[in-house]
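FYI, it's all coordinate maths here, none of it is from the lab. Please read these numbers as outputs of a predicted model, since none were measured by experiment. Cβ atoms are built from the backbone, for glycine too; each structure is taken alone.
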Structure P
Amino acid sequence: MRLKDKVALITGAGSGMGASIAETYAREGAKVGVLDMQEDAARKVAGEIGRNAIAIRCDLVKRAEIDAAVAATIKAFGGIDILVNNAGISHVNKPVLDVAEDDFDRVFDVNVKGLFMMTQAVIPHLRKAGGGSIINIGSTAGLRPRPGLSAYSATKGAVHNLTKTLAVELAPDKIRVTAIAPVATETPLLPTFLGNAPGQRDKFVATVPLGRLAQPQDIANMALFLATAEAEFVTGNIVEVDGGRCV
């Protein structure tokens, strides 16, 4: 098993990509902290995994809840080796002039500030462990933006830049920092990204050379590789999992 005896903390793990990453890590021997704003969803995923997972409710815009989630994971499993910053939200696809200030603040609070604060909370424990891996979920929207997702795309550009900054800063601590940039993925957020225009899904799929949207398992497979010793010389990379869309 490729993650035997490792402990991973995964945000937004109650559904979609986060749930697939948690399940994949557990199959590969990791113990997993399943964090989600929706406690019932986190409990469902953790329950399906079994005794090597715990469910933790965590609101990423509240530092006290972040600290409590990190402490609960360490109490249950003895430490943290891997952090996956997967939690993210979007505003509905709309013109830039229709993006309200509340929409803007909300996506930046979760996608950037929450990720930043969770990373701050985990770094001391990765240092204590002698190193580790931080994997951020970015987006092709941060590399090849398209109309209607202005604030969301800006958050993912920030995530990519932060990933590179931290990779350099934390390299002396043997902490690797990478990001995955998925194309539109079959998750509950997909309708928010695509909007409601008729035929929008087919139109978007036509821009992906491999001819389909991403599945959560596609992202989980890359997150697995980036967490393993096989990726020990990989840091600072924004890895596109996009069927060739950004080519």
Structure Q
Amino acid sequence: MATTNQSGGNRSARGGRIKAGSSRRAQSEQTELHLLRTATWLFSERGFHGTGIRDIAEAAGVAVSAMYYYASSKDELLEGVMRRTLDVLVFSGQETLRDVVDPAERLAAVIASHVAFHARNPRAAKVADYEFHALTGQVRQDVLRQRDAYETVWSSILQAGVHDGTFKDRGTVARLALLQMTTGVAHWYRPKGELSIPQLCERFAEMGLALMGASLEGVNLPDTQLLLRRAELTIEPRERPSGL
């Protein structure tokens, strides 16, 4: 499946079914985003199976009959959340790693990108992490393939560092440990907490490199503000749905 940024690309790869003509396109897209944000909030709070299509409609302030104009089911809304979330996560990682060659800098960069994304988009990240089991059929295969490709990037960085002596060989458990550690940010990070996102990215990069027997000293970290711009996810709900 082709990975695209949110501002362009194939709409069919993201879920949702905008049907309006050009005169209503902007309004239809805003309504679709509103429904996806609402679904993201509810899925992150109650889980996919604990959320009904009527719950989403009521929280969004949309008639159930109107919901079907945009999505045939809550499964399609979950697909939209999953695809858009992974598209931006993968895009952010790809752009951050572009032209970075040194294994230590590549690991620090992908860690910072992952942490920034999860700190900025905690609800969508939680849905992508924990509701995969609710996907079925071709959608499940597509999402699994995209997730596997993203994790392979991490594996290749670690393998390259072990090969040239930058990293110690920790085995495949190293990738799992790093991903688990950085993904967990979505569950506990709060903007008003002890660390800002730039500080958090630096701290996690330092810990990740230490895990691999390397040091952050002399390693250039990517600009965090650029990471946050890349990680901006339009379906992440920034406030509680008005209907709740």
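Among the shown structures P, Q, from which was the value 3.2 of distance in nm of label points 7 Å out along Cα→Cβ at positions 116 and 220 calculated?
Values: P: 3.2; Q: 1.5.
It traces back to P.
Out of P, Q, which structure matches 12, 42, 34, 12, 1 when P(r) over Cα pairs in 10 Å bins from 0, in percent, for residues 76-211 alone is calculated? Walk me through the numbers on the way to the answer.
Working: P: 12, 39, 29, 16, 5, 0; Q: 12, 42, 34, 12, 1.
Considering all the candidates, the number was obtained from Q.
Where does the value 3, 15, 22, 23, 14, 7, 6, 5, 4, 1 come from, among P, Q, when P(r) over Cα pairs in 5 Å bins from 0, in percent, for residues 28-99 alone is the thing being computed?
Working: P: 3, 15, 22, 23, 14, 7, 6, 5, 4, 1; Q: 3, 16, 27, 21, 12, 8, 6, 4, 2, 0.
This figure was derived from P.
When distance in nm of label points 7 Å out along Cα→Cβ at positions 92 and 172 is compared over structures P, Q, which one is greatest?
On the way: P: 5.0; Q: 2.7.
With respect to distance in nm of label points 7 Å out along Cα→Cβ at positions 92 and 172, the highest-scoring structure among P, Q is P.
Tell me which structure, out of P, Q, gives 20 once relative contact order in percent (Cα under 8 Å, 6 or more apart) is calculated. Intermediate results must be reported in sequence, preceding the final value.
Numbers: P: 20; Q: 31.
Source structure for this number: P.
Of the structures labelled P, Q, one was used to calculate mean projected area of the Cα convex hull in nm², giving 13.7. Name it. Walk me through the numbers on the way to the answer.
Numbers: P: 12.5; Q: 13.7.
Label of the source structure: Q.
Work out the source of -13000 here, i.e. which of P, Q gives that when helix-only ellipticity at 222 nm (-39500 (n - 2.57) for each DSSP H run of 4 or more, over all residues; to 500) is computed. Spell out each step's value before the answer.
Working: P: -13000; Q: -19500.
Source structure: P.
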